[in-house]
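Structures incoming, each one as structure tokens.
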Structure P
Amino acid sequence: MSELKFFNRWGTEGVKVADFGLQRYITLDPKIIPKTGARYAGNRFHKSQTFIVERLATKLMNSGHKSKKHFMSSGHNTGKKNKALKIVETALAKAELKIKQNPLAILVRAVENAAPREEVIAIEYGGARYPKAVDISPQRRIDLALRFMTQGAYLRSFNKKIKIVDALAEEIVNAAQMSAKSNAIAKKRDIERQASSSK
């Protein structure tokens with residue numbers, strides 16, 4: 001029996017999650033078309049069992065959201081899963097051409113590199129609010145990494161000459177290489193710097 005390939009192009013052999021904290025939360029079960037159709041939307045924590053490529057495509061559909069408000073419109077992406085999947089497929093193909101590796105391995109490395117470990121919350125104590133550094137749960141780490149990557153790609157391409165496909169491919173490659181040009185890596189460092197100063 002031939003191995004199942006996602007997008008009918010790439011296999012998952014040899015792709016491993018190096019970060020022990022994220023191993024149970026990054027799913028690498030390939031789907032020819034990674035589209036569950038929100039079948040498990042009501043199941044708590046089920047997104048950890050969703051293929052990581054599909055989670056990236058889902059984040060791409062609401063890339064205009066930033067802290068409970070639209071910082072720019074994501075209307076031309078919202079609800080268009082096939083369009084988002086096509087963008088992700090083309091971006092992964094471009095990332096593969098740049099680094100000459102399995103694009104799933106590039107994406108997994110990018111998510112591991114971009115996932116912040118600590119963040120700041122505000123606690124109220126005696127009527128005053130204080131910042132406090134807390135560890136981030138593995139599932140939220142992945143969510144934040146994917147969100148920062150899609151928002152970075154969107155910022156670079158919205159109303160600009162660069163296409164979303166090129167911007168996303170560049171963001172994934174930069175995050176995989178721990179480059180400061182990546183929006184996700186810059187955000188991660190900023191969050192962890194704030195957390196370390198709030199200890």
Structure Q
Amino acid sequence: MSGDTFGSLVYLVLLLLAIGGALLFDFRNLGKRLQQLAIWGLIFMGVIAAAGLWDDIKGSLLPQQAVMGDGRIEAPLGPDGHFYLSARVNGVPIRFVVDTGATNIVLSQDDARRAGIDPDALAYVGRANTANGTVRTAPIRLQTLDLGPIHDTQVRATVNGGQMNGSLLGMDYLTRFARVELTRGKLVLER
């Protein structure tokens with residue numbers, strides 16, 4: 001046994017004796033101390049259980065879209081009342097808010113950069129009226145847009161010249177589907 005190991009062992013024994021001694025010498029509060037120890041034990045076990053179940057908990061808090069066997073895409077209503085779809089734009093995953101009030105696919109500047117589009121080099125020649133006022137827009141074409149098994153090329157879109165927290169999937173894209181249905185907290189898309 002090395003000197004460091006022996007020192008650590010002596011330290012742990014002394015710490016155990018100090019804690020155990022404090023519990024033993026205070027008999028009148030022993031029940032309360034055992035109750036507090038049990039509460040801390042339950043908290044510790046709860047943290048371990050939550051860590052082990054995180055994937056299931058995350059699925060409930062942040063519901064994900066599902067590709068059904070018949071080529072149908074279903075997306076549950078998010079906790080904030082919006083439908084979200086994840087698509088690959090030029091091979092890069094981007095999370096979209098499904099927005100029936102938006103005409104086009106609208107990329108935020110951050111999402112455009114992630115997809116390999118330089119927003120600083122674009123010509124912002126268009127205008128869009130949004131809930132936050134009028135913003136400048138730049139027309140672009142996405143090389144590829146993949147939503148589950150659905151693959152589209154040369155898709156028209158715009159990049160928003162203003163600040164956006166995310167990107168929008170508007171009506172131009174949704175009209176490519178044979179069926180778009182909102183039912184019982186679920187968005188269903190079929191091509």
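Here are a few things to note about the model shown:
- Largest in Cα Rg over 2.2 N^0.38 Å among the labelled structures P, Q is structure Q.
- Looking across P, Q, the calculation of helix-only ellipticity at 222 nm (-39500 (n - 2.57) for each DSSP H run of 4 or more, over all residues; to 500) that yields -14500 traces back to P.
- Computed 5.5 for distance in nm of label points 7 Å out along Cα→Cβ at positions 11 and 131 - originating structure among P, Q: Q
- Test item: mean count of other Cβ atoms within 10 Å over residues 107-114 calculated as 20.1, pick one of P, Q: Q
All of the numbers you see were taken from the coordinates with simple rules; none came from a lab. Just so you know, these numbers come straight off a predicted model, no measurement behind them. Cβ atoms are built from the backbone, for glycine too; each structure is taken alone.
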